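Pasting the structures here.
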Structure 1
Amino acid sequence: MTTSSTFHLVFTGPVATTSSTVLSSVATKGESFTFKTSAGDLAIIFDATGVPTGTLLSTQTCRAVITETLPFTVDGAKSTGKFAGAPGTGRAALRVSGDLTKFSSGKCDERQSGAPFIPRTAVGTFTATIKLTVRK
């Protein structure tokens, strides 16, 4: 979770499938993203630009958490397989926590540009809820 990570996803609901995807940057409004699954591709368009927010949880350990929540619209025209033509909307949330680098001064590296977490301490979760109508 230092600059990008692979997330292994499980889809439940009208289309049960799995996917693995790399998430590596802040999403921008109008940007498209495609989840490639064995049931077909689910294409989405972000409805807003991501604004990650960070919180320093401990000044002693430099433990921090960064979260980002984004609304999106399903792009049924670009989706394939069981997702083809499916309209829908949703909200995705990414949460990453870990330890930041600690300077010799004892201060934590909290650069707003996204100071990377120490790799062995980083944990990320990605969740999304989608109101999706699949075509039969």
Structure 2
Amino acid sequence: MTGQKKKLDLSALDTVKACNTPYKLELTHPVTKEPLGQFVMIYGKDSDIFRDYNDEKFNEAIRKAAENGRRGLTEKPQTSEERRKNRIELLVACTAGFEAVEFNGPLEFTHSNANKLYSSLPWICDQIDAAIFELGNFMNR
């Protein structure tokens, strides 16, 4: 038969498997968008690391709310500083490595160094955040 579309096996669209393989993100200048030749390897939004981090934070919030409820305390809203800290923690957790990163000299990859870099340069967080949520970065390789 002509004109029939071949069925796609959905296992070919395994976003978890794809996101568990780090993507090599080249950082770009925050204004000119010129490639910087510095790379951050990241896991995607469907990765086990991303999902485990979110599950842990959500479950922690549920436990805290339950404990506060037992004590008759009201839940305080999260501060801007706490939100920023949590975002950076998630990005650090989703970082698998650096390549050729310079920050006051060559920067070796450690979670501590990633935290320092991301806390100092918010534009890097924006680029990593966007890349983590772009499934094409992980699926089209």
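Looking at relative contact order in percent (Cα under 8 Å, 6 or more apart), point out which structure of 1, 2 has the largest value.
Evaluating relative contact order in percent (Cα under 8 Å, 6 or more apart) on every structure, the highest lands on 2.
Kindly point out which one of 1, 2 the value 1.06 was derived from, the read-out being Rg/Rh (Cα atoms, Kirkwood Rh).
The value was obtained from structure 1.
Quick one: distance in nm of label points 7 Å out along Cα→Cβ at positions 6 and 118 came out at 4.0 when computed from one of 1, 2, so which one is it?
The read-out was computed on structure 2.
State the single structure among 1, 2 that was used to calculate helix-only ellipticity at 222 nm (-39500 (n - 2.57) for each DSSP H run of 4 or more, over all residues; to 500), giving 0.
Attributed to the structure labelled 1.
Taking distance in nm of label points 7 Å out along Cα→Cβ at positions 14 and 78 for each of 1, 2, which is largest?
2
Kindly point out which one of 1, 2 the value 3.2 was derived from, the read-out being distance in nm of label points 7 Å out along Cα→Cβ at positions 22 and 110.
Source structure for this number: 1.
Quick note: the coordinates plus some simple rules give every number you see, no bench work behind them. Everything quoted here is computed from the prediction, not taken from an experiment. Cβ atoms are built from the backbone, for glycine too; each structure is taken alone.
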